[in-house]
Every structure is written in structure tokens, then in C-alpha cells.
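Please go over the structures that come below.
Every number here is computed from the coordinates shown, using simple stated rules; none is lab data. Predicted, not measured: the structure shown is a model, and the values here were computed from it. Cβ atoms are built from the backbone, for glycine too; each structure is taken alone.
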Structure I
Amino acid sequence: MGRLRILVGSRKGLFALEADRGRRKWSMSGPHFLGQVVNHAVLDPRDGRTALAAVRAGHLGPTVYRSEDGGRSWKESAKPPAFDKAASSEKGMSVSHVFWLTPGPASEPRRWYAGTSPQGLFVSDDAGRTWRGVAGFNAHPQRLAWIGGLQDAPPDGATLHSIQLDPANPRHLYIGMSAGGAFESFDDGATWSPLNRGCAADFLPDPDPEYGHDVHCLRVHPVSGDVYQQNHCGIYRLDRAASRWERIGRAMPRRIGDVGFPLVLHPRDPKSLWVFPMDGGTVWPRVPIDGKPAVYGSRDAGGSWRRLDQGLPRAQAWYTVKRQAMCGDGLDPLGLYFGTTGGEVWASFDEGERWHCLCLHLPHIYSVEAALAD
């Protein structure tokens, strides 16, 4: 029987939490890559053994490491993601860091996708050993317009993230960009179109532009194919029978608002989701409202929301939960996990009703991902 393994990427290395399926007794190992930034680490749910980690080392730069034993030992990719060399008359672009990793479809067990800063899309067909750019996006004549050049990038740099696959059609891909917005491709990345109708862009002169939005996290439901996103300007849902986003965050309590970074969907129930709201005031402090952290959950696709804070600090908790730092484990009942910039990992084994702190004193956490390991 596989064991539950949670990979925690941080500013100073990679850690792993492990338990049996009963989630009663936990152990922790690591760090791997001590002192290096790990933006994202993912255990492949297709085989329970392969894992990839997006690592940025101060002396080696951005790269991807891969593991064939569930994350216990690692080897660097032979050819990490890198933009094509520009012509002598053009300004080139280099990868600052690999930011997001997504396993491909079950029908292509060695395929992986990667998103970078600045915004680039890459693919591997050999389980992460070598990577090539997706020319349909990286070389698109509108790409620089879509991403707004490199001006006004978010604090950790402009990124391409939230690489998602349509469960009914693996050639149908979604991406989110900060900044740039949501985009989709129906031909395995050969062509792309913006997918932002209905999303606010309060920071732009045009309140309803075709692109230029700031997606924080985008998820596609593995059963319904409906799409949800946590945006700089609210929480949205896109029924795939429609073409315009609905702002489901308007149902959140007014004093809490609908600004945040992560978003988690229930893998079996298309109407259940969870977010972690942040203070979206004029100075954007990126902390829980009033220093009182809480997860908010919905059981009706965002029609209503409920505060879930039992076991969390009641006051003076001033951390951020980043876009890759909240996940579910797929078990029944669903386990939920989030990591904080204060180095804590919190867990709920009853879909958010009660929270428990699994560990303290880790470095600033960038990502938390769960899967069953062999």
C-alpha cells in the first residue's frame, strides 16, 4: 500500500513529510538542496516514483532536478529549460527560475510541462531529463504584448504557472500568467488564445482587456472540466459550456474579500473548493486579514463560503500562503495542507473542519504538493 508523501519546497531547500494512508504518524526528511531555492516540487501521481524539483542555485542558476525513488535522491536534468538563443539583431531572454511543474496526461507517462520566469512554457518527453521550449507560445509574435514586456513584474518576478490539462482532451492546455492572464490551447500548445472575458483588471486603464490580467492560481476540475481561478482581482469560475468567467468571490464576506494566492479543488466533487484569503488593501500587505488566518471553503461552486479556522492561530499570525503552497491529498476524506512564509505546514484531515500543525521552523515555504508514493 502506497504511503502519503508531501514535498515542501522552500527558500532554503526541499523537505518531505510522510505518513501512512491513515495519516496518524508523520515523519520528516531533508533538506535536499540545502541553501537553494526550491520553487516547486512534484511527485508524479502516474507512477508514484518519479519526482521533479524546480531549483535555483546561487552559483549554478535555474535548473530542474529529477528523482526516480520518490524524492529520496536527485540528479540534475541534462538539459534544463532555456529560451532559444536570439538572433544577433534581437534582444535575448534568459530563464531567471523555473517556477511551475505539471505532469502530463496518463496516456503520455513520460511527459512533463514547466513554466518559468520570465513567462515561458517548456515540455519534456523523457521524464524531465531534457526540455524544449513550446514554440507555439515562446515564439508567438504576440507573446511580449501578452505579458506586457517585463515592466511592473510581481515581487518574485513575472511567471508562467498553473499549467493545467483538460481531463477530457489532453491536447487542450491552460496556463496562467502573472502578469498576462489566462490562455488556452486546443492543439497541444501550437496555438494559443486569451481566456479572460469577465475577469476584472483593476490595475489597468482598460477595466476589461483581452489580456494583461494577473492570475494567481488556476485549476481545472478533473471530473467536470470546469475552470476556477484565484486572481489578483477576485475568485472566478468558468463553466466550460460558457465563455465568460463568473466572479464567485463576490459571495465572500465583504470584510474578508476575495483576494488570495492558492486555490484547491476537491478531486471528486466539482462543487467543492478552498481558498486562503489575504489582505487586499491599498498597500497589499499579503497577510491574513487582521492577522487571523482562515481557510474559506465552498460546497456549491462558490455560491456561498464558510470560514474554516478551528485549530489555526486566533491572532498575530502574519504570514503568506503562496500559490503552490496549498494542496489536497486525494484521500477520503480529503486531506488539505498549506505551508506558510513563516515556515509552518498545517494540515486538515477532514476537509478543513479542524487544523493541525505538522511542523514548525522550516524556511519560507514556496510549495506544498501531496501524492501517494510507492
Structure II
Amino acid sequence: MIRDIWKGLIKHIDPFLMGCLFLTLLVGLFVLYSASGQSFERVGSQSANIVVAFGIMWVAANIPPQHLERIALPLYVFGMILLLGVALFGEISHGARRWLHLGVARIQPSELMKIAVPMLLAWYFSKQETTFRLKNHAIGALLLFIPVAFIMKQPDLGTSLLIGASGFYVLFLAGLSWRLLIGAGISLAVMAPIFWSMLHDYQRKRIEILFDPHQDPLGAGYHTIQATIAIGSGGMSGKGWLKGTQSQLDFLPERTTDFIFAVFGEEFGLLGNLLLLTLFTLLIARGMVIASEAQNTFCRLLAGSIVLTFFTYIFVNMGMVSGILPVVGVPLPMISYGGTSLVTLMLGFGILMSIHTHKKLVTS
């Protein structure tokens, strides 16, 4: 009887994904312990976040993709209502309006849109799959632009970047023409001065610092300089766990969240970085296999977007910590401290597992 209950609980869990996720999160807890100054409280808090995130992943894995497809439009509309609520009534903190109080809880609606936007676009294109035309992609781009514009206005450049990427991947996987992509790239290059004038002062400063962080070594360039010092000093095998000088002596800012990769690189060196990249690569590879085997357009587009957005998280975080991308406030998935982004990521992996394990029940 117990065996039957256990089989029922893990029926829709992909063992390979689960194993890779567990190992990656375990690495994250070890790094967090060091980055937080050996704080058991911080590690315990993150462990609680992980338990909640796994629970949400399990729930998502047990929801058939047909049900996800049905709620795509209502979820998007609900998310847009919440974003509108943030714009009108949101709480201002550190110069940004990103949070909304709903009586007993405070939520960040932009996190919901990380799933709602690709789900809505996958649903839309699945309904148009027999008549893909330019106007379909134009409508899809508009559905993507509206929430991204709301989130950029908050301002939250990192989240708007991730949501924009998740929606773009759906457009691309739905057959967006290379000619249109090249044309859009040229148009963006021509309009760059206009976009530059629309950025906030701190956002322009981050881009300027990318090219020369030493122009403001104790201000805007401090994060980048300290992070590159930490990673470079790690060498081939690192300084050892709990022995990173940049983090342990408090030179490295935001070391438990956005810049935790610098802590990892300093303590475990190039070999440790390669191990972490291997775990990430296995997660991405398994996700792409699931996307390629999906039995209908909605599942294929949604799975592909989830996996490629996960890749974007990794690329942007490691890029900004290494000094090759501007600092935009994107956490390193599964490693950085925080519950909100972790729950969103595990929800995405739960959807991947649902798409894989329910595929025999899905009609194309």
C-alpha cells in the first residue's frame, strides 16, 4: 500500500530533472552558507523556500497540459490587472513601485507574468498553427510588449528583460522569420538613441560602467570590480570553501543574491565553475529533449520558452558578475538566496515534467 502511494506521488516527476535540480540546490545551500557568513538562519530560510518550491513543482507536474492551456488567457488577464494595480496603488520602495498589497499578503505581480506571458503566447499560437502569418506575430508581439512596458515603468529592468526573453522565445519557436529578426535588429540599432533617452539615470550609468567600471570605483563600478577580483583570484581550483577573502572580509556586495556566483568562483575556481555549468547544461539539455518530444504546439512552445528563459537567467547573471553585461539584478537560478524567483523557476520545471509525463494523454 505504501509503495502504491509512493508511486502515485512520483508518477509525474521526471527522475533525471529531479536529480539535477536536487544537486544544484544542494550546491546552492553550501555556497549560501559561506556567502552569508556561515549563517544557519539564512540557510534554514532558504531550505524552507526550497521545500515550498518543490511542493509547487509537484502540484504543477500533476496538472495536465490541457488544463494549463485553458487557464492561459485568464491567468494573463489576471496578471495584467495586478500590474495595473501596481501602477496605480503599488508600494514604493527604493525608488521603485513593484509590490502590491492584497490585504493579508504583499505580492510582486511581475513574477507571475514570467509564466503567464509565455503560456498566453503559446496558447495563442497553438490556435493559429494552421495559418501562421505576419499579423499573428504582430499580435503576439503586442501581447508581449504590454506587460513588459508596465514592468519597465516600475522600473524593473531585470524582470522586464526576462519576461521579454520568455515571450520572444515563443515568437521565435513559432516560426518568426529571420528576415524580420534582422530587420528588427537594425531598427533597434537605429532607435538606440531614443531608447537611451528613455532610460533612468541609474540604468544609463550601469551601461557606461560596463565599458569602464573604474570611472566610479567606489560607486556604480564597485560591484563589478569586486566581483571580477573574486572570480579571478579563484584560479583553477579556488581558495577553498569558507576561505574566499572577498566574501568573508565583506568586500563583495550582494554576495548572497545577485553576486553569489563570484563567491562560488572564488572558493571553487574554474573547476567548480565547470561543475556548476555541467549541472545547468544537463537541466537545459533535458528540458530541450522534453520540448522536442512534446505532442502539440502549445506544449512545444511553452516548454521551449521555459528552458530558454532558464538559460537566459544563467547567461545574464554570469555575464553581469563577470563584467561582460550590465548589472541588471538577475539572480543565479537555484543558487542565489530568495524565494520568489526560486518558486517561479520550480513552477516552470513542474510544467516541463507535466508536459513530459502527460504526453500520452495529450492529443495533437
Structure III
Amino acid sequence: MSTLIGTRHQAPTLQSRVVLFMRERLAVLDPALLAIVAALAMVGSLTLYSAGADFPWRFTDQMRNFAVAAFVMFVFASIPPALLMKFAAPVYALGVLLLVGVELFGVTVKGAQRWLNLGVVTIQPSEIMRLALPMMLAWYFHKREGQIRTLDFIVAATLVAVPVVLIVHQPDLGTALLVLAAGFFVIFFAGLPWKWLIAMGLAGLAFLPVAWTLMHDYQRQRVLTLIDPMTDPLGKGFHTLQAMIAIGSGGVFGKGWMQGTQTHLEFIPERTSDFIFAVYSEEFGLVGNIVLLALFLALVVRALSIALGAATLFGRLLAGAIALIIFTYCFVNMGMVSGILPVVGVPLPFMSYGGTALVTLGMACGMLMSIQRHRKLVQT
């Protein structure tokens, strides 16, 4: 009997301590959101492996990027929303400072000055602003909760305008529009009056002729190519036409993984990054596209569900903005590849090759998990 009692009160073993520690750490992850992200990461990895068969180092790099993004997601899932709020203003200020650094010391690639070499790594600060801006606006409106006035919307618009103008000047109109959309989503969820929305829409339409004159030649050419890509099938319209051919040739069930002729005969340009959806469509067909759309829809719905149940205005605004940012990414990229939107440099979440974009997505998913976890803590 004494032996049994001694065994019962025995100190936990190292193995049991490790198991307990891992359970406590993994408890910060939302199972539903994690399952969706894991499925998208698997689909993205398979597609990139096929798209980058001629340069396998990209697949290896992307696996490293996924590992870093997963670590970042875990870290941000462990940070309470209250602490995220404290970092919102400094992160926004750092993002603007980095954009100014790009303006002064940026690395120019293909005629665009969008990257900043920090010695150890080269980053694209505009990607950071896609989350830093919504965080800043969510923090600002949270501080003004219950007393939001017209002046607050003007201040918020100014906070949006600063990074957008810097990104447009790089030039990177596609990313600038996405950052603008990210800021708009937060302002909209904060209670922007409908009459303001209508006035902004009318003003935007009236500004289109002026915007056309301010656009670079290649940007105007992209719009004209959207209207009729056959005007220059071997030049400006080549990207769009080849992507549309790849999507159509996939048929209902696709040609099979690693069997895409448009892909492996190198007709699809930028097939590991902006046009990877064309690769996926060719190899997995209409059925594969339905599955992919269902996964993206599940991700957006889960994010909106977390936003609805958030404990604070900061959490609701940030989670809601993240949901619509992901939706916008998917819509713009797929629309661009399908020929219904102009060609812009917008990656497809969890599919396109790129480290900064993946890490940003990891941060976004981690924030969603943090908001979800602390909603439960508050309710109990």
C-alpha cells in the first residue's frame, strides 16, 4: 500500500512536463482556423512544386517561408489583443519609416523601387502596411469608442493616405489599392455613414479621368489590355491570354498534377507567383477550383465569425478587416488571372511564392487566433 501511495504522489516526469507544456502552448491555436490554413498550405505547396519544377530552389525556399510563417502565427496567437493594441501605433510608425527608407535607399527591380535591403534580409515594407494600417486604425477607433465624430474619420483617412501615397510613388498601384482597401474596411466597420460612402463613390467616379492622366504608361496599357488583350497578343496581352488558355484547357477535372502543358512548356509567365492560379486551374480543373474557392470562403467566414464574437471593438475591427483583406487578395488575383481585372502584382494567399506575403498572412492568422482565444476567456 505504501508503495502505491508513493507512486501516486510521485513528481511528474520530464516527458509529462513536456507534454503538458506543449498542450498549453498549442491551446492558443484555433483548431478550425488551423485546419483551413493547413489545407491551403498543402494545396499551395503541391501547386508550387509543379509550377517551379524547373527551379526547385523556389520550392525549398517556400517550405522555409511556410515554417517561418507558422512560427510567426504561433507567436502572434500567444499575444493578447490588449498587447497588440499597445504595439499598433509603433508598428504603424515603423512601417511608414520603412516606406520612407524605400523612397531614399530602396532596391530597384524591374523598374520599381519597392524593396529595402536590411543587410541580413530584403523586405517589402508595403506588405507590412497591409496589417500595420488596420491595426493602427482599429486601435484609434477603439480609443474613441462611444464618441466617434466626423473629425475621427478625417484623422483615419489621413492615416490611410500617408502610406498609400508613398506606395503609389514606388510605383506599386496594386499594393497601394490593397492597402487603401484594408484601411477602408476598418473605417467602414467603425460606422462610416452611408451618405459618406455614396459621396466617396461619386467622387471616385469623377476622379477617374484625372487618375488616367496620372497613371504610368504601363498602367494605362494594362487597362487597355484588359479591354482587349488581342490588340497585342505577343506583348502586353501575352500574360492574360496564356493564363486564360491554361484555365480553359484544364476543363472539368484538370490535366493532372505535374501534367500541365501550358505550365511546363513555359507559356505561363510568373507561374510561381502572381499567375500560380493559372497553373492550379490547368492541373486540377473546375473541380479543383471549386475546392480552392471553398477553402478560401471557409477562411473568410471563420475570420468573420471571430470578428462577430470579439470581446473588444479593437478585436472586431481588426478581425473584420483581416477577413475582407483575404477576400480582396483572392478576388483581385483570381480576377487578374482570369482576365476580368487588370494585371497587378497581387499574390494569391498561401499559393504564390514569396516570404514577406506568407509571414504577413501568418501574422494575420495569429491575430485572429488571439482574438478568438481571448473572447472565450472574457466570456468565462
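A value of 132 was computed for volume of the Cα convex hull per residue in Å³; which of I, II, III is the source structure? Each step should come with its number before you reach the end.
Details: I: 132; II: 158; III: 184.
Matching structure: I.
One of I, II, III was used to compute distance in nm of label points 7 Å out along Cα→Cβ at positions 44 and 324, and the result was 1.7. Which label is that?
I
If Rg/Rh (Cα atoms, Kirkwood Rh), for residues 52-147 alone is computed to be 1.07, which of I, II, III is the source? Mind dumping the intermediate values first?
Numbers: I: 0.99; II: 1.04; III: 1.07.
Of the structures listed, the value fits III.
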